[in-house]
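Derivation of every value follows stated rules applied to the coordinates shown; laboratory data play no part. Keep in mind the model is a prediction, meaning the values are calculated, not measured. Cβ atoms are built from the backbone, for glycine too; each structure is taken alone.
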Structure I
Amino acid sequence: MKLSLSGRLVESGGGTIIPVREFLDLAGRHGYEAVDLRATQLSADTSEADLAAIRAGLAENNLSVFEGAFRGKLDDGGETEFKKLAQIIADLGGEGIRASGDLATLKKAAQLAAPFGLRILYQMHTGGDFETVERAAKSITEIGEPNFGVMAEPANHLMARETFSEDMFEPIKDHLFGVHVQTLEVGPDAENALKLADGTEVRYTRVEYVDNKQIDFKTFFAALKNAGFDGYVNELEPCPGKENLEKTVSKAAAFLKPFLG
């Protein structure tokens, strides 16, 4: 497995707190092997000058592109924008495009991405068709496209009340195309709340990786290995503020790398 750094760490207020080139240097300094470029960093409208800076930053930091993100709509002319972005990501050597929408939309996105040699990547998340491994397996079958797959994420599995086991990903192993990782704990008095697919509420708060007593990272990564996964593990913590970037990125890498071998 290989470690990727998400641009989510530098997103704030609809933009980014540092330029994309600085983000690439940040990833390179701390030994990440790839990056997840968010829509605030890479889009169909990214200029040639900015693309040149991205290509230089990737090369100088020995980084690959794990994924880009499409935030438009495939109807009302959105296919043109999608294809333009797909070409850009393919030219950068990217692996896939993160997309959202209902199952029909995701199927269409997979069909549009296929000629570019790209995958459609969907993070398993609470409250939808991919909340649990069982639901994800059913949705993947309904979509029925070989280049559509999901990204497991341990915090969302915790919130969805999934049981962590070393064979938990067996039902989706052929469509497990990536991993997102963040760290939180759940509790009735936690500060944040969201709804599960069954309408019940789950509350959570963010904690340091080393302080997390609820997510069984050891079993989670063992399950990935048992499923034959050897792709990108994408560090997805939200923006900690510019003053804490170096510490957050460094500590995440130190925690996650021992699980990847």
Structure II
Amino acid sequence: MILHHLRRFCFGLIAVFATGPAFAQSDAPVIAAASDLQFAVTEIAEAFTAQTGMDVRLSFGSTGNFARQIREGAPFEIFMAADEDFIADLHQEGLTRDAGDLYGIGRIVVMAPHGSSLTPDATLDNLSALLASGGVTRFAIANPDHAPYGMRAREALIAKGIWDDLQPFMVLGENVSQAAQFALSGNAEGGIIAYSLALAPQVAPRGTYALIPEDWHAPLRQRMALLNGAGDVAEAFYAYMNAPAAREIMERYGFDLPEAD
């Protein structure tokens, strides 16, 4: 019921957080990218095309769902996961060329829309107090069953000691972009989303946020890999992710970067 009502308030954000498969029209390779990368990797792909003349197609979604689709034969050529364990598992199953490369370490934030009764703070004290006073009606995170950012949100809420008490008010997004839609819909007090989304120019004006301490959850070590059958354009884009232009964009969206080779 909560999810049904929230969907009605999200239409204004759908264009901002457009996600989903991109399997049509051209021979451009399809890149399966974790949804926290939506704005960063879109910029990178535009820069890549401008520099090389080569096109790629981007599909954003939950890392866990993409891993399942890859096992089922989805025609992706690169997988950019939000948790490197998913790459490791696919590599062990012989579905990637190699163990891949770490491309960034993500962070989570608590974010609230303007006008919310929730005031984001790093240690979630205001959320805890609001919950205790009965002031929380809806709070959004990505589904921790298959979305790494949801897993880390759950870990942070457990570390704060409020996970169980929040359950009646929890709204789960299919991925972290959808969780951000719900958190900023105006029909929820807020949510825990990716730092990279909170920093996006399309999202930042919609609310306020605070970084959650990184030692409250396991690190979001984000890894990418070429999948079996990847072609020349996919290889070129994969290499471009380590180029200075791409690294600058990733850093601007709040990712900690591995050392350049």
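From which structure (I, II) was Cα extents along the principal axes in Å calculated, if the value obtained is 48, 43, 34? Corresponding structure: I. Source structure of the calculated read-out (FRET efficiency 1/(1 + (r/R0)^6) of positions 117 and 165 (r between Cβ atoms, R0 = 30 Å, to 0.05), 0.35) within I, II: I. In terms of relative contact order in percent (Cα under 8 Å, 6 or more apart), the structure with the greatest value among I, II is II.
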